[in-house]
Structure 1
Amino acid sequence: MHTVPFFIGNTLACLVPGSVRRARFRGKINLILFRPWIARFIRREYGERLKTLRFVRQRTLNRVVGVVNDKYYVKIFRNVTNQQIRDFVFLMDYIRPYIHVDIPKVVVDKKLPMYACAKNVGREISSFKKSVVLKNEKHIFDQISNIIKQLQSVDVEKIPNNERYLTNMQDRRYPELPCKKCRRVLGHFDMNLTNFLFDDKLNIISAIDWDALSIANNPETDWRIFMRFWNQYRG
């Protein structure tokens, strides 16, 4: 049933010219169609009425992100089960003691493949001048490297039923490169600059979008993904 709003929104978006306009239109229509379910979810979990619902992004046809009452992120999936979402939430809770930056606490809807979390404190990378960000490249690199090391310090062999986390809840967009001396580690798998929030001095204080969290077979995977996004930003 939850695939119907996606189908309607994605179909109507085909009539809108321009890829950027089409993506925004598609996401907004999807959120409007999901509004009754989102309202019930937020009321049940946070005890609040839905007053505002703002579109954030829809990178693919299969998930959409919005902000409720300017306080909570809500993310709805098309081709993901509730159990898969609970799996990644379990991993998030498992790694939280190992990571020094803030990781959002997530609640999962009982019926729809949807989760919500409170907005994290911090500034998005887009709020800084690009020249300032590039000037602090080493500082950012050191922090990302530290987060990856902390994530990889988790002993994956001690994670209950760890074999189920060898593939993440979404199709992996970045295939892992062959590695002669590989060891299994946890990977974020979406090390995009937009998934880190900063203070005014470009210190990372929050890391978000952990829904691709799973076991990687190559310790270099997260760093390679980060560098791909960094080079796009720098270029």
Structure 2
Amino acid sequence: MNPHLEHLNKIEFVVTYACTGRCKHCSEGDHASRGERIDPKIAADAVRKIASEYEIQTVLAFGGEPLLYTDAVYAIIKAAKELNIPRRQVITNGCFSKNAAKIREVSEQLAACGVNDLLLSVDVFHQETIPLDAAKHFAAEAKACGLPIRLQPAWLVSATDDNPYNQKTREILAGFADMEIFANEGNIVFPEGNALKYLAEYFADTLPENPYAEDPRDVRCLSFEPNGNVLGGNVYRKDIMEIIKDYAP
């Protein structure tokens, strides 16, 4: 076992960078021309191989908007369920189709394939370009299918800061209370991409630590990009276990 990954316990897939939102807080910047997606079969195979050697506790599919490519999400989560990986998460903005039947079908399939922690990105930033009614519609369908759903807000500066963006986010979150859908701790906006472009004034005094940065000598989460890049290698060109074996920080 590679000593730099002996504490590995999470696998995450950026299914695609394509997105239905154009959020000013997004660390990825402009998603408009990014249509690449992770290969479902290779992703599911990677989950199986990694979990055969490591005690994986969480598998996550996110994006961009991952539900633009549901086949990849289903394959990833189904593999995790078959392996009894405890936490099987999807992060979505809930806006991937305008067709009510499609939204219901996707909700049913997410439940069937084994999602047990559905995180809905809802806040002032997402709702600038994603209709709140669309997010609520998806949330209602997901809940009707028995999916455990939580709101995943993005906070500017901190969750307790009383800036205008956070004030509006709190109002939006309160609108889900009658559905008995509540927010988790969410995440803090990190100044990269659009966030640095549009919200720079809020980071003038101090830059927060990147919450996604890992110690390269003690990797605990493997993150796959849509083009197959992972851990300095590429899973489309080299077996994931070989990439892990050869990894050196």
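Details
- The greatest value of Kirkwood radius over Cα pairs in Å, for residues 58-97 alone among structures 1, 2 is that of 1.
- Mean count of other Cβ atoms within 10 Å over residues 186-193 - highest-scoring structure of 1, 2: 1
- In this comparison of 1, 2, the computed figure 2.2 for distance in nm of label points 7 Å out along Cα→Cβ at positions 2 and 66 is attributed to 2.
- Which entry (1, 2) yields the derived value -9000 for helix-only ellipticity at 222 nm (-39500 (n - 2.57) for each DSSP H run of 4 or more, over all residues; to 500): 2
- For 16 (relative contact order in percent (Cα under 8 Å, 6 or more apart), calculated) the corresponding structure among 1, 2: 1
A short reminder: the numbers here are calculations on the coordinates, not readings from a lab. Not measured: the values here are computed from a predicted model. Cβ atoms are built from the backbone, for glycine too; each structure is taken alone.
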